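For reference, the structures are reproduced in the following blocks.
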Structure 1
Amino acid sequence: MKWLPNFLTVLRIILVFPIMLLLVSAHEAITYQFVFALFLTAALTDLLDGWLARHLECVSNVGAFLDPLADKIMSNVLLVFLSCRYPEIIPLWIVLLLLAREFAVQGFRSMAPCMGVVIRTELLSKLKTFFQLMALGSVLIGMGWGSLADIARYVALISLILALVSGYVSMTMIFIRNSDLWSRQPLDMQSR
């Protein structure tokens, strides 16, 4: 059972492919409903994999690497696609600001191990991901269930704004808390 958390994380990455294939060809509400079901399954694996890893005491380096990667792939790929297809629902400028934040934080995080520091994911970063997933789910609900389209549009916009705020606040906190990284000497690295 110790393989299950990593399996769920990989499943989340794999589910992006059928979701995208269906979205590209989606024109009917039933297709969006099916996409929402796949999306919800993928989002639930995000909750379940971390809980299982801690519960089964099988937290691994592979899981620590794959889990945030799977989150970024799922949320960012879908946000970019939906903002290009439905810019009136998901403003591209918000998605671009979220992507800029991702690149800045990931670049900073990738520098940290060279200095002997691990930057953990904070609650605000997790909230950012939650709000992004909430926005995506709302858009899919609005497409799949037309009677909920207006409410879904507002929920999506509010969720995106909350994702933007929590993302940039968390980025600022990460940079401030780890500002000493710029003055540290890199560790001697082993060559293999």
Structure 2
Amino acid sequence: MALTGDDKRVLLGIARKSIIGRLGNEPPLAEVYESPELSTHAGAFVTLHKHGELRGCIGRFTSDGPLFETITEMALSAAFEDPRFPEVTMDEVPALHIEISVLSPLKLISDTEEITVGTHGIYIIKGANRGVLLPQVATENGFDRETFLDHTCMKAGLYPGAWREGALRIYTFTADIFSEDK
């Protein structure tokens, strides 16, 4: 999928308007977008930062609905349902920085050498344990491949190095990442 600059601006606007609308007790956005890219079914994550610190991040790998609806749902979830943070308040909205990651389909890999740091995100599954880190997490934190895998394991509630065992599945994905300031 090739999102245009206009598509990205629309999606960022949808995310912000959705959060403000919920805080103002307004009905959900009812707009429909005709752009084929905005109507495609794709997974996405919405990440909120406040003063450079994570304030919420929620996403999904697939979607049964159009991308613009997925962005609405993930923006609201990041703002109001991320269990790591209290709900966003209206006073915080001006300080929020919104980042969107539109995801490629997941690819099951058999060799960790297939992971390119800075290009791939990682999703690890072992039994009921699941953890995901977006591609930008590795570059923002200066992770090499092994450190990236270790941190994804820890996000899944596993110990660092658990990825070296054959009893788990590792998926990669890419993302079109954009934010309000880019």
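What follows is calculated from the coordinates using simple rules that are stated; it is not laboratory data. Because the structure is predicted, anything quoted here is derived from the model rather than measured. Cβ atoms are built from the backbone, for glycine too; each structure is taken alone.
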statement: Computing relative contact order in percent (Cα under 8 Å, 6 or more apart) for each of 1, 2, the value 25 comes from structure 1
- prompt: Suppose you compute mean count of other Cβ atoms within 10 Å over residues 4-11 for every structure in 1, 2: which one lands on 19.0?
  reply: 1
query: Out of 1, 2, which one gives 0.75 for FRET efficiency 1/(1 + (r/R0)^6) of positions 20 and 108 (r between Cβ atoms, R0 = 35 Å, to 0.05) as computed from the coordinates?
result: 1
message: Among 1, 2, considering only distance in nm of label points 7 Å out along Cα→Cβ at positions 36 and 164, which has the greatest calculated value?
response: 2
- prompt: In terms of mean count of other Cβ atoms within 10 Å over residues 132-139, which of structures 1, 2 is highest?
  reply: 1
statement: The value -26500 for helix-only ellipticity at 222 nm (-39500 (n - 2.57) for each DSSP H run of 4 or more, over all residues; to 500), derived from one of 1, 2, belongs to structure 1
